[in-house]
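Here, each number is a calculation from the coordinates, and none is a lab measurement. Fair warning: this is a prediction, and the values are worked out from it, not measured in the lab. Cβ atoms are built from the backbone, for glycine too; each structure is taken alone.
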Structure 1
Amino acid sequence: MGNAWWNLTLRFLLELAALLGIGMAGWSFSSGSWHWILALGLPFIAAVLWGTFAVSGDPSRSGRAPVPVPGMVRLVLELVILLAGAAGFHVAGYAVAGITVAALIAISYALSLGRLGWLLRQ
């Protein structure tokens, strides 16, 4: 699949940005003590899902899959979490950051067509 190191780095940074954006959305949509519960809880749930449901043998990850899923399921999970993060920036009032993250997601996936094909064959 041959992902360049910089694209793997970009993917990792996008994962972190997604968690931040999801947390910001959780904070924006709540008040009182719910600010902290959602701002920390929603990214935690997203991170657990990201790390748990994987395709066995995915070389862009460790290759391990705590809960093996088909490639299409993994792809949908990735896109939902990443795009939720981009949307989270937007709804938290950081529209430019949200649009930038969404554009970087599109670029990363466009440069990962080999991985996308591999995922869809699994």
Structure 2
Amino acid sequence: EIDVDPFVAGQKGAPAYVMSILGVENVIDSDDEWPTVGWETIARTNPDIIVIGKMDRRRFPADDWELKMQFLKSDPVTRQMNAVKSGNIVVMDAQSMNPTMRTIEGIETLAKAIEAFEATQ
């Protein structure tokens, strides 16, 4: 389901490593690698940037990044977050969020997105 509690990057794992390299604070305060966190909880933290995983698989509706984007922009809770209102949403290959050599691509993708976001402010 697209509107259930999403799996998000916790304080451990490849996404946490990417954020630490770039000096980005993770608003999710969990030592789990991929905890599920309610949208209301995420909205209370009001993130400046949201990263959406882009997957080739389509086992579940939420595997489609375009559906995730549509949900973020249309849901009454998520559309109020700074990241959504300002368009600071990064679409990143989900493989870049796994502990592999592709994590380097994740660092590069997020770094370029942050630079672009800063340039528009």
Structure 3
Amino acid sequence: MHTIKKIGKTFSYITPVSLTDRPILGMVVGNNKTLMIDAGNSEDHANYFIQKTLEHENATPDMVVLTHWHWDHIFGLPALPHAVSISSAKTRKEMEKLLPFSWSDEAIDERVREGTEIEF
């Protein structure tokens, strides 16, 4: 089960859930802009965190910074269509390599069998 933790007045984060590969996400709320740290493993993950953290209907972060390219940190990006996404050049390059892959259960299982994808 997720827990939202707040540090000070401007920073919140959500605890990870290893069973569903949901990593820690962060949110920095400033006076004029909001920054989300990582996008989560799915649109549902991102939307849940946004809803619980920002607590305003239709509130969304202005920017999202991606710490790295692993799927559990980037697959929530479609939930942030109006946010500016920020990453390193290496993260962008690695994300571009993921574009041709199928993400069906069968395709992921096959990549794990061949060693292209890690099991966890």
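Thinking only about relative contact order in percent (Cα under 8 Å, 6 or more apart), which of 1, 2, 3 has the largest value?
1
Name the one structure among 1, 2, 3 that helix-only ellipticity at 222 nm (-39500 (n - 2.57) for each DSSP H run of 4 or more, over all residues; to 500) of -24500 was derived from.
1
Rank structures 1, 2, 3 by distance in nm of label points 7 Å out along Cα→Cβ at positions 35 and 67 and report only the one at the top, that is, the highest.
For this comparison of distance in nm of label points 7 Å out along Cα→Cβ at positions 35 and 67, the top structure is 1.
Taking mean count of other Cβ atoms within 10 Å over residues 19-26 as the criterion, which structure among 1, 2, 3 has the greatest value?
Answer by largest value of mean count of other Cβ atoms within 10 Å over residues 19-26: 1.
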